[in-house]
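Q: The structures considered in this document are given below.
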Structure P
Amino acid sequence: MIIFQSVGKIYTKNSPALEDINLEIQTGEFVSIVGQSGAGKSTLLRLLFAEEFPTSGSVIIDGWDVSSIRQWQIPHLRRQIGVVFQDFKLITDKTAFENVAFAMEVTGEESREIRRTVPQLLKLVNLSDKANNYPWQMSGGEQQRVALARALAFKPQIILADEPTGNLDALHAWDIIQLLLKINKLGTTILLATHDEAIVNAVKKRVVTLDKGRVVRDQKTGKYAL
């Protein structure tokens, strides 16, 4: 479970990024976070990943209080959370296999486990035949699927997807959303920050709307509405 309790985040005094956020997200939910550019969507996700910390209030993830987490605890928290970005963030001189493997190598995972797990992840995102391709040999949609496989490397409880379709055409964008829905059906909580109205409406899941850092709408099975 994810809980935001009266959360505020201030970068500059006269323009809070988030203000009085109160949300509960149950384990296994798929939640679309929508709003105009600057509404606070990315800040909300960064708080969950302990990339930012709230100015006020508490952010709790399965018992972890991110508001007061110690530095040495952050890697343990992050192993429960996979993150997918708009710009893929792949290593250009590594193959699809190597990009996913690298995420496991840097945390000291055994080579045998890496060799066993990476092919399974690439199969899950329908990229078994691209394992030896470099990013420049793949389409944008394929690169994003590699990024998604990498995010799944440690079987996270939560996936944070920050505008994951922003650089993709409609067809490849929907491929990524279908994969997120598939992963959600396996029990993973998905938080999707997006401004894509068509995707939000097609998903037909919970929609939380932000405006100027505040939650202005929370629909159980909502549509994109500003």
Structure Q
Amino acid sequence: MFRMLEDFGFDSYHQVFERDPKNFKTFFLLEFGNLSPIDVGLGHLVGDQAGYITTRDLEENCSFGPYSRSLRKVNFEENFHVKRGEYMIRHYMQQGPEMRKRVQERMDFWFPLGAEWFGATDDVKSRTDQLHYNIRGSSNDQLRQIWLQRLVPFCEQVGLKVPAHFDTEKGIYVLDYQMPILLNLETMKWDFRTVTWPEKLAQWKRGGPLKLPGLTRMQTELWGQDLW
């Protein structure tokens, strides 16, 4: 994506290596470390699932050909990640009650991060340029619904509880809480009391514990300078 920005007159080196890390707009879900292989599996199952749904939509609908074509190989790999996550979690959920408890505890952490991946709900999203100019084909809530349709039945099948269910009256999957909610970064527990979107956007902007260290490391390591 940064390489393609050069075609529009942007300095990609500056955008990646010289910008203040605080000014990067990144995905909250990607800014947390893995505590164990369980987190790796859930990261694939929850996070890569969300990423795959997003990039598949872009590949199929983006009107900018270079971007759409570049995602073919990306999506092949992302689909592999999702399948690997499903395999890992099925395996762990068959290893007895203690392991199932550990998986459930980590799913309690990861699930809201995945639901947030798609951004603000459609009723409050003010900018629709990506849809207007055919950058992508689906809205935030439409993409989130695809994610729920794939993830919730899988969790029910393997015995994981998630705060979402199928609403028979609406004919769609719905969350058991109202977005947005905040993650307590000290306890790493979710507070399911609904907050305002400005509060949530502020948390996304600050980022998780790996945002600033990760970007700073990318910009300053010697191999990075040699590579570029």
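Q: For which of P, Q does mean count of other Cβ atoms within 10 Å over residues 79-86, calculated from the coordinates, equal 19.8?
A: Answer by label: P.
Q: Compare relative contact order in percent (Cα under 8 Å, 6 or more apart) across structures P, Q and report the one with the greatest value.
A: P
Q: Quick check: -9500 is what I get for helix-only ellipticity at 222 nm (-39500 (n - 2.57) for each DSSP H run of 4 or more, over all residues; to 500), calculated from one of P, Q. Which structure matches?
A: Going label by label, the one that fits is P.
Q: For distance in nm of label points 7 Å out along Cα→Cβ at positions 55 and 95, which structure out of P, Q has the highest calculated value?
A: Top value of distance in nm of label points 7 Å out along Cα→Cβ at positions 55 and 95, among P, Q, belongs to structure P.
Q: Where does the value 0.9 come from, among P, Q, when distance in nm of label points 7 Å out along Cα→Cβ at positions 39 and 207 is the thing being computed?
A: This value belongs to structure P.
Q: Upon calculation of P(r) over Cα pairs in 10 Å bins from 0, in percent from the atomic coordinates, which of the structures P, Q produces 7, 27, 37, 22, 6, 0?
A: The structure behind it is Q.
Q: As an exercise: FRET efficiency 1/(1 + (r/R0)^6) of positions 159 and 215 (r between Cβ atoms, R0 = 25 Å, to 0.05), calculated from one structure in P, Q, equals 0.10. Which structure is it?
A: Going label by label, the one that fits is Q.
Read-outs throughout are calculated quantities, based only on the coordinates presented, and are distinct from any laboratory measurement. Being a predicted model, the structure only gives us computed values, none of them experimental. Cβ atoms are built from the backbone, for glycine too; each structure is taken alone.
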